[in-house]
Structure I
Amino acid sequence: MNVIVTEHAKKRLKDSRQEGITIPDVVDAAIGIPGKVPGATRIRGFISSSGRFFDIVIRDISIGRLIITVIGK
C-alpha cells in the first residue's frame, strides 16, 4: 500500500506534543488499518516505537492512503 505523509503531518511531528513519534511509526500505523477509509477519519490508540501514544487522521485517495495529521497524547 502506498502511504503519503502530508507536509502538515511532517511539521506536526516536530512539535513537542509529538516528540518520540517518527514517520515510520505513523506509516506502520496507517498500513495496519484494514479496509477503506473514504473520508477523513481519526483513528485512535497507536503506540510509537518510543512508547508515545498517538492518533492519526487518514483518508484513502486514488494513489494510496493519505496521512493528514498526527495527534500526540
Structure II
Amino acid sequence: MPLSRPIHPMPDFILDALIERRLMDAYRARPRYQQNDYIGWITRARRETTRQKRLTQMLDELKSGGKYMKMDYRPT
C-alpha cells in the first residue's frame, strides 16, 4: 500500500549508521511508515546535535526492538 505522505529519501549518514551498527535488517523489518517517519524526523532537525540525538534514538530503538518513537512497539 503506498504511503499517503511524502516519502523521504535515506541520507548517506543514516544508511552508514545502519550498516555500521548492523541494524539494516531491523530497519527493513519495520513497516514502511515507520521507516519513512524515522528518516523525516531525523532530517527535519535543524541542529546537528539534535539530528545525532534522533539518529541515536532510532538506532537504539531498532536494536531493542520494542520501541518506536519512545512508544511500545510489537512487531507482527
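Can you tell which of I, II yields 11.9, 35 when Rg and Dmax of the Cα atoms in Å is derived from it? Source structure: II. Work out which structure the value -5500 belongs to, where helix-only ellipticity at 222 nm (-39500 (n - 2.57) for each DSSP H run of 4 or more, over all residues; to 500) was derived from one of I, II. Computing helix-only ellipticity at 222 nm (-39500 (n - 2.57) for each DSSP H run of 4 or more, over all residues; to 500) on every structure in I, II gives -5500 only for I. Taking relative contact order in percent (Cα under 8 Å, 6 or more apart) as the measure, the highest value among I, II is held by I. Comparing distance in nm of label points 7 Å out along Cα→Cβ at positions 49 and 65 across structures I, II, the highest figure comes from II.
Read the figures in this text as sums done on the coordinates, not as results from a lab. Everything quoted here is computed from the prediction, not taken from an experiment. Cβ atoms are built from the backbone, for glycine too; each structure is taken alone.
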